[in-house]
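K.L.:
Got some structures for you, see below.
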Structure P
Amino acid sequence: MNKRTVFYILFSFLLSGALVFMGFVPAEAETPQDVYRVYLGGKSIGLIYSADKLNEYIDQDQNSIKEQYGVDKVYAPTDLDIQKEVTFGEKISTVEEIYKTIKDQSPFAISGYAISISGSEDANEDGTTTVIPDQVIYVLDQNVFVDAVQRTIRAFVDTNQYDAFLNDNQAPIVDTGTILEDVYVSNDIKAVETTIPVTETIYTKAEDLAKYLIYGTMEEQDQYVVQLGDTIADVSFNNRISTEEFLIANTNFKTANDLLFPGQVVTLGILQPQVKVIEESHVVERQTVNYETEYINDDTQYVGYESVRQEGSNGVNLVTQKIRKQNGQILSVVVTNTIEEVPSVKRIVVRGTKLKQSYSSSTIDDNVVVPVELGSWGWPTRQGYTLSSRYGYRWGKLHAAIDISGTGEGSPIYAANNGIVVFAGWRSGGSGYTVWIKHANGYYSEYAHMQRVTVSAGTIVYTGDVVGAMGHTGNAQGTHLHFGMWYGYPFRSSSFNPCNVLGC
């Protein structure tokens, strides 16, 4: 090889290197390639030749997920996106490399249903607000959700009545009885088939989901070992739940009067329903009409003097009502018909109204002297009422009163005993139009949610005097009287069950 030949060889080599350096590559290196770019959470994590092979690899390698949920297929994460594109000479990753990156950063998914449930914001009588946010519940099978809702309904609605309602074979009312007119969940509910990340709570059993829908948690409820002398009412109140909540948590008991025995273990569950079960009923029942007491005031006799002019006797009415409940709690009672079967007879009492000493006060507060003695306790509404809520705990909060419904919007509210009005007017915090009466011996009575008040602070009242009209002002769900009793100034002292003095 002569010098000229060597020169040409070296020159050709250097020229080809320069062309490569300047971007001139052989034709085969410039051939475009169809590939797939993989994005995870919006960020590119590499290129692969086949999207199908990546999905197959994910499905084949995730047997533990298949076994856990009893499914046949596992899917890529929901934030994974694969886009086809053309590339020139970029590095192509293997399916295994991309899989490892995905596995370390994002959960895989399985097929199921996303159930959207609208939330709620309800104002409570005590001025607080109960908020249930909008939420999404995941199930593998829609039937799991349907079954869970049915179990939730049966927690609040009598099972036998509900079965008859579903089967359209409710017995007609011949004399007295109840017809369920409608039962439904009032929340907006939508179901969408989708893929669900396995890190979400996915319900596979209806009993588990029903527990969440009733209690608002999957945590185990507290338990209590029954002691000698315990009753369902005592155990419930001492553990801040209602007897209704006790019976829902302990389905082996049918009524609050069932007996407990020492050593028995019961469940204590505070309800926080995630859905609103509405129950609308047509009810016909006989109600005892307690006799009313008519007082004849005698200003020649001192307060405390009473003389019975005529004894009273109870009557009986056949009453037809429309009752609406939400999660077992009465929202409204509307009386549509009343037939008097046995008339009641008024009790007539002559009472003294003469004060033993002159009375005047420039300040009406908790220190005011009560100028009248206690008389007989009287019922604060007309007859034909329904006790829509009793004194006690409701969903972890003390309802420090009884709720009386059924006598109608604008019906009279009566003073429950002799005393002096210490508050009359609008009260913020949920009570609406309210009257407080101070009685002798440290007692106070409370009348809330009234349509209007007809007395003012400083007014001396006697048992049966009208102090206002029934309404639904403030945070009231339906027309009713919220009647409370306190030993000491309201909300600064201790409440007690009004039925202790009224005998309800």
Structure Q
Amino acid sequence: MELNSQSKTVDRQPVAAGRFYSSDRETLRRDLQKLFTECRKPEGVIHARAIISPHAGYVFSGRIAASAFSATPRDAGYKNIFLIGSSHVMAFEGASVYNTGDFVTPLGKISVNRQIADMLKKEYKVFDYPTSAHIQDHCLEVQVPMIQHYYTSAPSIVPIIIGTSSSSTIKKIAEALRQYFTEENLFVISSDFSHYPSYEDGKAVDKATAEALVSGDPSVFLSALRKNSTRNINGLATSMCGWTAGLMLLYLAEGQENLEFRRIDYCNSGDSPYGSKNEVVGYHAIVLDERKDKNEKRGNEGEEFNFTEKEREILFDIARRSIMSMLYDARRYTPDVSKMTDALKKPYGAFVTLKIDGVLRGCIGRFVSDKPLYIVVGESAISSALEDPRFPALTKSEYEKTDIEITVLGPMRKISDISEIKLGRHGIYIKKDIRAGTMLPQVAREYGWSVEEFLGYTSRDKAGIGWDGWKNADIYIYEGMVLEEKGK
């Protein structure tokens, strides 16, 4: 808890100058100009709500950090930049927001929004921790010269260091900050990725971690971190030093369908002439992009689709009545066409999954269809209950305990780069000659797979062309909307 009075103004002095970046003002300006000139710029229109930027020495990660900031307009006019990192020097059960003064670098002073900082400390116990957490930690300071150099008019900053690894506490931090997670503010997550594996191992770990993070699903991200830690990779100390800050951002963005993570650039310290390839640190530039228009597309995405609560109820009613009619009356149920909306008449593919106490009991569907969705759901429900070759036919007593899940499949599109696959969002369909197979979007999330594992399992177990068969096959992606029964 905060023990000291914060009435006295004490600016936070630079501790990384001369070590992570030049302490000479003009040299630092030239270095930053070079980094922003040479960095990779993101393609297309981006409405950045947040970026993830590395905080190592500029000779190692400066170009990647410049790429991250370049995803935002120089004249964006943000009111505040919430600068958030994970503590490198001490642990505590919450977050520390710097509210005693401004931040100082060789480029001058940048204003801290003390009104917001004071309010967070006053209103939320989770922020009531000493500002001393900021004094020796470099993770936020390294971002400040980037902000001072890049923006036409540097916004105020709200510096926050997270000292806890408790997911429940991190959720509380996210909830407290949600009121500021708006277009007028930018959230900057300061983090490097893997620490100290070999060059090739580092690239593999960083790819898996980034894939999980850009899925936008906190559970996928946490699963990837756990999986990396159990792989016994020589030298790996962490997959992402600022993972708690990254998790906080995922909690903030969760459920906001108009937000999408995009990777901008990557390298590791082994790519620098000053670095060794024996022990590396990884650096990603990632942006959280906002679609201004719900119909706005990224690349060649398929059409948007959604269903009202009433339409969802109709689909589950059809699924249950179809199964019951076959079990009890040995005849097919015929839905009332007059009750079907335009959305339910569209020719979407769909899968119906049956589970008892969380264990799979049947799953069959149609990947593509020329029939209306409501008919596909009814037919798939019957097939899942009575015709799945992996299980005996569902019994009446089992039906009473059965939970139903419906996955509606959107249009598919062929991809040329597997980086387009978003775990938890996209299902994949792999086709080679006459062999083909698919896995639904939720499967990768449930098993905590990386993109390459998702492809490998689908290729081997569904398409039957071997683990690496996808490398010489056509790959398609599609979005699947998972519908769950109300009250289940």
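K.L.:
Could you tell me which structure in P, Q was used to calculate log10 I(q)/I(0) by the Debye sum over Cα atoms at q = 0.10, 0.12, 0.13 Å⁻¹ as -0.82, -1.07, -1.19?
P.N.:
Label of the source structure: Q.
K.L.:
Something else: Here helix-only ellipticity at 222 nm (-39500 (n - 2.57) for each DSSP H run of 4 or more, over all residues; to 500) was calculated and came to -8500; which of the structures P, Q was it taken from?
P.N.:
Q
K.L.:
Comparing relative contact order in percent (Cα under 8 Å, 6 or more apart) across structures P, Q, which is largest?
P.N.:
Q
K.L.:
Let me ask another. With FRET efficiency 1/(1 + (r/R0)^6) of positions 392 and 480 (r between Cβ atoms, R0 = 30 Å, to 0.05) as the yardstick, tell me which of P, Q scores highest.
P.N.:
P
K.L.:
Let me ask something else about it. The value 239 for volume of the Cα convex hull per residue in Å³, for residues 176-415 alone was derived from one model only; which of P, Q is it?
P.N.:
Only one of P, Q returns 239 for volume of the Cα convex hull per residue in Å³, for residues 176-415 alone, namely P.
Coordinate-derived values only; no laboratory data. What you are looking at is a predicted structure, and each value in this text was computed from that prediction instead of being measured. Cβ atoms are built from the backbone, for glycine too; each structure is taken alone.
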